[in-house]
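Each value in this text was obtained by applying a stated rule to the coordinates, not by laboratory testing. Everything numeric in this text was worked out from a predicted model, so none of it was measured.
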Structure 1
């Protein structure tokens, strides 16, 4: 049975964020809100927790995983970011973007795309996840909460509780979230490529 935290979307309760960070650090799998909907998350280095997430979503090891970071300094630890890319990111984060970069040696190999050696990176504009990241002091390994057979991300925390309370360790209720897919920008090649247009304005990257 998972824990279920009601967290204020604008002023997250510090004690709950401390408990949530401890659950992640102890190998737990959590459901948490971002600015693009609910996501599944775990500790960046925990292989068993990652396998649990893969089982919940019915995805393979070749899935494109994402590291959710607090800010650009954290992001640059895990990716190879040149100066021009850094300037673009600085002007457009936090926000509803997923950036794809070549991973640095700090990223566990099992999280990298097996062919391209890339990793997705996010700096979300959401008070709850920012408070959680501040407690953790490191990124969250993350993937959007889309259940097998579904095309849309889950947005209702009470429904998430019904379907996942026996499969995850914590569900953070940050309110109903509409589906707001991120805009995906690929920086892993010589040219910047817009992979998907979502909530984030693609204009700065064109």
Structure 2
């Protein structure tokens, strides 16, 4: 049973729902590179993962995290044991979310107007851990169109990079890319054979 996934989801939903009616709470928890650098508010590196802008934002992240997170949590526990697997999963989610902020932080540390929130960076880390772990699994786009994980991964990164370069939305595409790269690298660090298996399964 992916209990860690359920606990993380429960905390995020409770905090986000409370934040929907409290702008001051949102202001205190969002990721603000300017406040991190100039006011030493380092907690924002993690607190922004727990809060979301609206119901749609929350649902999309939690829907994705439920399916990919529960799978990766169980795979890591089966491979490394309950304790080590749980630690790996927590690192994947939380350090993945932290890593996802590094690029936005470097670009916006002197920009007082930049803010971001949500668990998208962490979810991207979990999704791309899944892509590397099980490249031949089918994902369903809009719950209708099947696509292999190894095709989805590069396609997703290409779209995110294009959207980032275009720069016409409020979505933190750079954080998504950062989280995705962490998910790949972390799996390779703990199990280099997954990289070999990835290419073996494709070719």
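Data table
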{"read-out": "Value 33, calculated as relative contact order in percent (Cα under 8 Å, 6 or more apart), assigned to which of 1, 2", "value": "1"}
{"read-out": "helix-only ellipticity at 222 nm (-39500 (n - 2.57) for each DSSP H run of 4 or more, over all residues; to 500) derived as -8000 - corresponding label from 1, 2", "value": "1"}
{"read-out": "Among 1, 2, structure where Rg and Dmax of the Cα atoms in Å as derived comes to 16.8, 52", "value": "2"}
